[in-house]
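Following are the structures in question.
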Structure P
Amino acid sequence: MVTDNEKAYITSNNVNISLDFHIKWAKLFSYRQLWGLLSAKILVDSAWYFIIFWLPKYLADARGLNIKEIGSYAWIPYACAGAGSLIGGWLSNYLIKRNVSIDISRKVTLGIAAAMMPVSLFIANAPIAMAIVLFSIAMFGHQFFSTIIQTTCTDLFPNKVVGAVSGLAGSFGSFGAMFFSLLAGQVISSVGYTPVFIMVGLMHPTAFIILLILVRKFEQVKQFS
């Protein structure tokens, strides 16, 4: 239920919302910033969905853990993922409060997160305890990254299209993850987990590079209509 204060805020001049606005999809897709965001989401969501859905199966198939042992260890990476969500957002906000520009604060946070992800390259050959640590770092790093990449929708686009951009980013990411999961299953069946962990470990750094090339600067697009 919307309160009277919320209604007043929404209808005030402080919030530029037009109910008659119609999204020009061709115009939206003409921005390189959108393509940078969509490309990054395809990569990072592919890595994320693989890790969260395949972790229990990996521990059973490749490590020989039973369901009780999986329950004893597998919760740790998921807890670290939750911490990554909080700390990623906190760091970016902390930098902004210290008069660092939004552009630099986003890039620093995304860069730190992307640098964590290559630990996935070493999971397959690590002892079980170290593998859990590496999974934890990877899941922490992803959520560290994901918190900021979702925020960039509002950094890059005016509020009248933020919902559309967020929806597109989520859709592209989910479809990318779906197809990557199919690919991962084929690769694992043929040659094992190692090649997939290598791909997963490189997806976030690649996404970060794409953002630097296509988005360039985290600021609202110019001449949007």
Structure Q
Amino acid sequence: MKAQLKKDYIKLNKLAYNRAAKEFLGKIELRKESDNKLVKRLAAYFEQDKKAKNLLELGPGSGYISKLFCERGHMVTAIEFSKEMAKVAAHTAPSAKIIEAEFLSYDFNKQKFDVLLAIAFIHLFPEKDSRALVKKAHRLLKANGMAIFSTTLHDNTSENFAQKHNFSSTPMRFRRQFDKNTFLNMFSPTDWGIIDYFTNPDSEKIHGKTWQTVILMKKTSG
């Protein structure tokens, strides 16, 4: 990987998602059934007390999952670095608060969240920044807050620039691939407790593509 390209990966990823943004709206119907099932499954981890949660979603994509959590009565904030993607998310999830900013550099001040959701997000960062992302996610959660991370499952871990092939525009972006052990080791050694881990097939039924998800709880200090 060329050093300059790696240095500018955020700029390249932003261009890629600005270019692909309109296609995300078209994928809502395609992914609707699987996304509804996923939200129901994820909600079961933190809805036992029947209380509305303050939820932060990193990279909301089409905004459909943010919309579903709003409809379940939660207060949703989503942060999106692509201007065009932020417009799409705001259109789909009008009840959510959409922040147009880059997560690692954005200052949340003293705001804390009950739940942090990062679906298809951590793999957009090289190793050093993905570890910084995990640490920041931990800081943003309340004591005993819950984090949910997902990414695709691979036999080996690698990182490179590649085209996003499930979009007609095939934009080039930075992408990290995780095997199971590397993915889970992102959350250790830290003050996380791993509650669950599961895999599921891709919602678009792309051959050989499997997603892995980890459910985490922030341990209380001391």
Structure R
Amino acid sequence: MLVKVRALLAQAETTNFPAEAETFTAKAQELMARHSIDAALVWESASSDSRPVAIRLPIGDPYSNAKGILLAEVARAFRCRTITHTDYALVSVLGFGSDLMSVEVMFTSLLVQAQIALQAEAASAPPGSRSRSRGFRSSFLTGYAIRIGERLRQVTATVQDEVEADRVARGGGSLLPVLASRDDALDAEFATLFPNTVAKSISVADGLGMARGRVAADKASLVTRAISG
């Protein structure tokens, strides 16, 4: 699965056409979402005692806040939890093993794609323009991250609906209780590992930058056909 996903994301990172990049990324997300659901069903049917685990990923400057938001958005799409350790420039991601692999692979690729989108925005701007300022760039990446997260979750929800409909049609049980059990296990482990967390609001220095970032993340439809095989 990871070989297929990495191949799709490599195509997304190297194409010069934003529409193609979005299509390749969406296909990768769909494949990983299906894999995540399969893993959840195996976990439930085998009465597995496997527990969520945490990994830590470095989030460095420049624009570390925006990069952290991108990681959090990707993690949400895979039903994982995140917490930022500001003093150490790290983000902990809590989830089940297969989902954590998907988060790391997708985040790494989207970080590359976000940088490409930012460079394309700056390339079309004259020297000294507003779109070359640090505030604009940080806001651009924040807007990009939030919109990409929305779209990834949309793909995940579509896959979940398709799997649910197929299971019901075949006379199987609903998928929702299985996913709810995984969420409960995640929430309990998160509360144990990180009992003293503080929610932090997202601040944006440049509204235009955020809007342009959302546009960059919204250039092509993420509606895809189901992947077979």
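Numbers below:
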quantity	calculated
Per volume of the Cα convex hull per residue in Å³, for residues 141-180 alone, the highest-valued of structures P, Q, R	Q
Comparison of P, Q, R by relative contact order in percent (Cα under 8 Å, 6 or more apart) - largest value held by	P
Of the structures P, Q, R, the one that -10500 was derived from, the read-out being helix-only ellipticity at 222 nm (-39500 (n - 2.57) for each DSSP H run of 4 or more, over all residues; to 500)	Q
Which of P, Q, R yields -0.31, -0.39, -1.03 [log10 I(q)/I(0) by the Debye sum over Cα atoms at q = 0.08, 0.09, 0.15 Å⁻¹, calculated]	R
At a computed 3.1 (distance in nm of label points 7 Å out along Cα→Cβ at positions 69 and 117), which of P, Q, R	P
Among P, Q, R, structure where Kirkwood radius over Cα pairs in Å, for residues 109-172 alone as derived comes to 13.3	P
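None of the figures in this text is laboratory data; all of them are computed from the coordinates on show. Note that the structure is predicted; figures quoted are calculated from it, not measured. Cβ atoms are built from the backbone, for glycine too; each structure is taken alone.
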